[in-house]
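**Q** Several structures are given next for inspection.
What follows is calculated from the coordinates using simple rules that are stated; it is not laboratory data. The shown structure was predicted, so the numbers you read here are calculated from the model rather than taken from an experiment. Cβ atoms are built from the backbone, for glycine too; each structure is taken alone.
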Structure P
Amino acid sequence: MIGIVAELEIKDGKQEEFETVGKDLMARVKANEPGCTAYQLYKKKGSETTYIFMEQYSSKEALAAHGQTDYFKAAQPGLGACLAGPPRIEMFDIVE
């Protein structure tokens with residue numbers, strides 16, 4: 001299992017737009033990617049502009065496939081237009 005935390009700082013005033021695109025992406029990932037066992041958007045408590053995607057993939061192949069889906073690629077311009085800076089992405093290996 002591979003875990004990912006992608007922290008995103010959003011331009012103030014772009015939160016609703018970002019959440020709309022993020023929710024649509026979450027729904028598509030959950031409906032179409034059996035190798036993605038978790039894909040959830042969270043908003044940081046006490047912040048109006050900091051969000052994270054918490055993701056979990058069954059394999060490196062499942063992670064690679066995620067990035068190649070048409071809906072992931074289509075969401076990038078909408079998400080990117082809301083960003084106040086580059087995302088901070090951390091990858092983790094599961095401890096069992």
Structure Q
Amino acid sequence: MSKIIQKDTRIDLRVESGQKEFLSYAASLRKKKLSAFILDSAYNVAEKIVADKLHFSLPEKQWNAFCAALDAPAREIPQLKQLFTGSKVFDE
């Protein structure tokens with residue numbers, strides 16, 4: 001049995017009448033209600049936008065340089081070493 005999810009938030013959208021007619025026609029071609037069609041379409045685009053921020057690709061040469069930078073040993077920064085090994089404010 002499928003779980004029924006209660007939708008409790010609205011999104012209001014103003015459009016031109018021609019835009020609504022066009023979207024309604026497209027929704028009918030997919031045999032969907034207009035609101036479901038708009039939500040599905042917007043959600044699919046949003047997923048792609050977010051995925052572009054999470055995943056990336058590089059040409060092979062740049063990818064190899066990127067991996068080499070990740071694999072390289074960390075640089076020693078004396079000020080950071082002092083910060084983390086020196087006395088702490090809350091140690092007193």
Structure R
Amino acid sequence: MKYSESIKPISYLKAHASEIIRDVANNQKTLVITQNGEAKVILQDIKVYEKTQETLALLKILSLSSKNIGKGKAKPVRETFEDVRKAIGEKANNKK
């Protein structure tokens with residue numbers, strides 16, 4: 001992303017709102033909007049925003065997993081699958 005092309009003053013946003021929104025949506029862009037020469041807000045395509053949120057969620061899961069491994073709260077995959085099979089079997093037996 002070229003920041004020189006992605007920074008616009010709020011006055012430009014006010015004068016060209018529909019054009020900017022169309023460009024951001026069609027090209028999956030992110031714009032920095034300034035007020036009094038200072039960056040204030042980000043205008044971002046919804047698909048880009050959703051991808052960012054998904055990425056952050058995955059990173060949070062990885063971070064929590066690493067912490068749990070460090071605390072010794074992890075167990076081998078084989079054991080985990082055995083536990084899942086037992087739980088599924090118990091549910092099937094309870095339905096009978």
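**Q** Among the shown structures P, Q, R, from which was the value -19000 of helix-only ellipticity at 222 nm (-39500 (n - 2.57) for each DSSP H run of 4 or more, over all residues; to 500) calculated?
**A** On the way: P: -12000; Q: -19000; R: -21500.
Considering all the candidates, the number was obtained from Q.
**Q** Given a value of 2.7 for distance in nm of label points 7 Å out along Cα→Cβ at positions 5 and 29, point me to the structure among P, Q, R it was derived from. Could you put the intermediate results ahead of the total?
**A** Working: P: 1.5; Q: 2.7; R: 0.8.
Of the options listed, only Q reproduces it.
**Q** I have 26.1, 71 for Rg and Dmax of the Cα atoms in Å, calculated from one of the structures P, Q, R. Which structure is it?
**A** Numbers: P: 13.2, 41; Q: 26.1, 71; R: 23.8, 70.
It must be structure Q, since only it matches.
**Q** One of P, Q, R was used to compute distance in nm of label points 7 Å out along Cα→Cβ at positions 21 and 53, and the result was 1.1. Which label is that? Could you put the intermediate results ahead of the total?
**A** Values: P: 1.1; Q: 3.7; R: 1.8.
Computing distance in nm of label points 7 Å out along Cα→Cβ at positions 21 and 53 on every structure in P, Q, R gives 1.1 only for P.
**Q** Comparing distance in nm of label points 7 Å out along Cα→Cβ at positions 13 and 37 across P, Q, R, which structure shows the greatest value?
**A** Values: P: 4.3; Q: 1.1; R: 1.9.
Ranking P, Q, R on distance in nm of label points 7 Å out along Cα→Cβ at positions 13 and 37, first place is P.
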